[in-house]
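Asker: Before anything else, here is the set of structures, which you'll find just below.
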Structure 1
Amino acid sequence: MDDSSLKELLEDLPVFWWEVDQPWQVRERGGGAFADTGTAQRFLERLHQEFTGAGPAPRAGRWQARFDGRTFDVSWPQGAGRAPRRTHGLAVEVASRPHGPRRYAAFADLADLAPAAAFIRDGQGRYLWANHAYAHLYNTTAQDLTGKRIEDFDAPAEAARFRALDQEILRRGTPVRHTLGYRRPDGSAGRAVGHRFAVRENAQTCVAGIYVDITDHLRALVQRQEAEESLRALRDHSGLPCALLSVGGRVLEASAAAAELVGLGLPDLVGRRAHSLLAPACGLEGLAGRWRGLIARRTRRVETSAVLLDAQGRQRRARLHLSTVGSAAGRARRVWAVVTHQGLAHEAHPPLTAAQIRILCLLAQGSSNSDIAASLKLSRQTLDYHLARLRQLLGAASRPALVARAYVLGILAPRAWPPRSATAAHPLSTA
């Protein structure tokens, strides 16, 4: 028996199935008829004795067997046990007293109220039983279904197809996985998937079916696929450098703009550890702490600044937006990293002091040298030294050039007034 979902279904039913080869070696067995393997083995030995004993074999491979005070309808393929190949059988427990109280009443009530749609039909296509979920597929009641035929509820073409499927199951005796299309009560198209298989009911072989409505599941899959396609389009065509990171910080996906930003080919960027793309600079410890907060779901989004290191060893200040992916209550599963602003790539320099960054802020504000010296309580000689040092470090020959370089290198925040440092942990700063 190959279908795992059917095996799981039979584990909850008063049935027992088995598969043997020759000479009578049990390969597989299951079902919910017996509470332990010892009882199941004794039942199989009893069947073996009955099947191989003296006298004619059971007609058509079906008979009733008594075991431990219980009665079973046993179904066995014609010729089973006579050919050197693997064969299988099925035993379904039946009530020994037809007019007595219902056996397995609790299970029957459960099946009647279960969300999975289930039915039993005879060989002529007449409904013998259906639960409420199955009746709901046809916008009717279980009582109204019972006693009616397939044609009373399905269109002629569908009814003919269902009848042919029933006859195939009755002829072959093997279960069939099937997808059912139907019209939902709100008028929309619905889909249900399940199995149909042969059962014994009222001393006749009938067709049973059990289905699960997958309409909402399929709709959710389509919506997810559309969302993923939209996200890929945004990633690939927006021009934004972005990457999807694992919780361990490995690049899972990336845009072409992200690969260009760090000077790598896209195949070389995917799979790389994100920390290898960061320059050793002040503030990395703080960035690591914020990352741990993201993964632990103490926060869902982080906006921060980092210094990227490209393949040529140049540094670049970038503004990062980090957002977690997944709705689990525990740890985040993945993180999207998007670069919204980036500075000019440059060679590494000795770090700027807090005073030098403050001087750049005041220069960008339009302050004169005397105003800067008074504001920072510096002598003119000390201020001149800092300005000369800044011109050397930033490669700028004048005050306007210093301000321009401070912005393009990402030292000063591009959208702030009064001018201020882009971060307190700038790669050129110890502040």
Structure 2
Amino acid sequence: MQRKQLADGVMLTDIPAERFKTGRITLNFILPSQRSTATAAALLPLVLERSCAAWPDMTEFSKVLAKLYGASLSAESAVYGNRRVISVSISGIKDCYALDGEALSQEYARVLFEVAFRPHFTEGVFDEEALEIEKQKLREALENEINEKRTYCIRQAKRRFFGDSPNGVEKNGYLDEVDGITAQQLTAFYHEMIRSAVIEIMVIGADAAQVGESIAVQLSQVERAPSLPEAPSAMPRTAPLVIKEPMDTVQGKLCLLFTTDAIFNEADEAKLRLATAIYGSLPTSRLFMNVREKQSLCYYCVAGYAPMSGMFMVDSGIEHQNAEKAKDAILAELEALCKVPVPETELAEAKLALCSAMTGVGDSLNGLENWYFGGILKGRIRTPEEAKARIQQISAADIQEMLSHLSLSVAYFLTKEEPTHDAN
């Protein structure tokens, strides 16, 4: 893995990925996550991936990709803590497999740059018809959120947990704002992104020299003043908020959100990753073995940690009548891990499982890209091998210490019980 600066606020990361016959290039635009622009940020990639100035017709654009041996292009918007990332990616076969020796990486870079930097405008703004089509898609997605009860419960809990913090800005924007987004507003947001975003270019399995040279030439024609978003921050400790939303469903839902009260350094994050595995992210975890299997208090019970916002989460599918029992059992398992050292056998098995998962990072282009881009966002890039070596150094005392940092902030229930909204 190598990194190179192409221009002010523009970095290229080259990951060779020799084992694959395909490659991928991704332009990541990194911005502050803001409530005022969240819906525009959710709409922008949907409009960008439709066409561009060079190929304004979707059919014509599809033909261009087809000629590049069936290359595929996608765009998406994501939120990582207090940062919004808008990405445009192109994937296709490697140069060495081109039948006539075409410089495919260079062509991929050209197409990607056209899509990201020269969108299809009508009279200086995004096409109104295209925008209306994508607004309808986004509107339907937001309206259907409640149909997936597990996702709905988690999102409702997060909304209470983050409040007005930049960490809590919605990835897909806000339903009541979709209709009001105009082509002029979206165009203004786009121009601000191009001007101020930090750009991270991920080249995986493609010819990085071709990509870097092509994009550097193109970027020299773009006026920019990039600025790095503020450093990530964690939510402070608060008194636990217990919320019960009545919902007549076959299965109830429970989401517990904890704060770490800090963004951890690399060593402590590795400790919490292993602690999370032991507590609730492995099939042999305490939550699975004790709360689900032994006590039969839930259908599933999974723990996870968001390092860019300091949020720790446990979400579970429950019988309505077991809601409080499940919550108490989940918290009891956490308390037990804080008080009693993990047996060496259990610790070793968790390390083996976690390191095995890290070994699988290189099994897909997605896995490689997610791993290294996550490191870039956190400002500490490590190979999976380096991460595994750090995991092996963690002790049972480290597990106790890291889990003791957790403080419950929100308990959100979807149950048939009467609604409550209490701080306990």
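Asker: Comparing 1, 2, where is distance in nm of label points 7 Å out along Cα→Cβ at positions 222 and 326 highest? Could the numbers behind the result be given before it?
Answerer: On the way: 1: 2.9; 2: 4.6.
Largest value of distance in nm of label points 7 Å out along Cα→Cβ at positions 222 and 326: 2.
Asker: Between 1, 2, which one scores greatest on distance in nm of label points 7 Å out along Cα→Cβ at positions 158 and 358?
Answerer: Top value of distance in nm of label points 7 Å out along Cα→Cβ at positions 158 and 358 goes to structure 1.
Asker: Using mean count of other Cβ atoms within 10 Å over residues 150-157 for the comparison, can you identify which of 1, 2 gives the largest number?
Answerer: 2
Asker: One of 1, 2 was used to calculate helix-only ellipticity at 222 nm (-39500 (n - 2.57) for each DSSP H run of 4 or more, over all residues; to 500), giving -10500; which?
Answerer: So the calculation was done on 1.
Asker: Please state which of the structures 1, 2 yields 78, 24, 18 when semi-axes √(5λ) of the Cα gyration tensor in Å is computed from it.
Answerer: Going label by label, the one that fits is 1.
Asker: Okay, moving on. By the measure volume of the Cα convex hull per residue in Å³, for residues 14-141 alone, tell me the structure among 1, 2 with the highest figure.
Answerer: For this comparison of volume of the Cα convex hull per residue in Å³, for residues 14-141 alone, the top structure is 1.
Asker: So, one more: Given a value of 8 for relative contact order in percent (Cα under 8 Å, 6 or more apart), calculated from one of 1, 2, which structure does it belong to?
Answerer: Structure of origin is 1.
Coordinate-derived values only; no laboratory data. All values derive from a computational prediction rather than experimental measurement. Cβ atoms are built from the backbone, for glycine too; each structure is taken alone.
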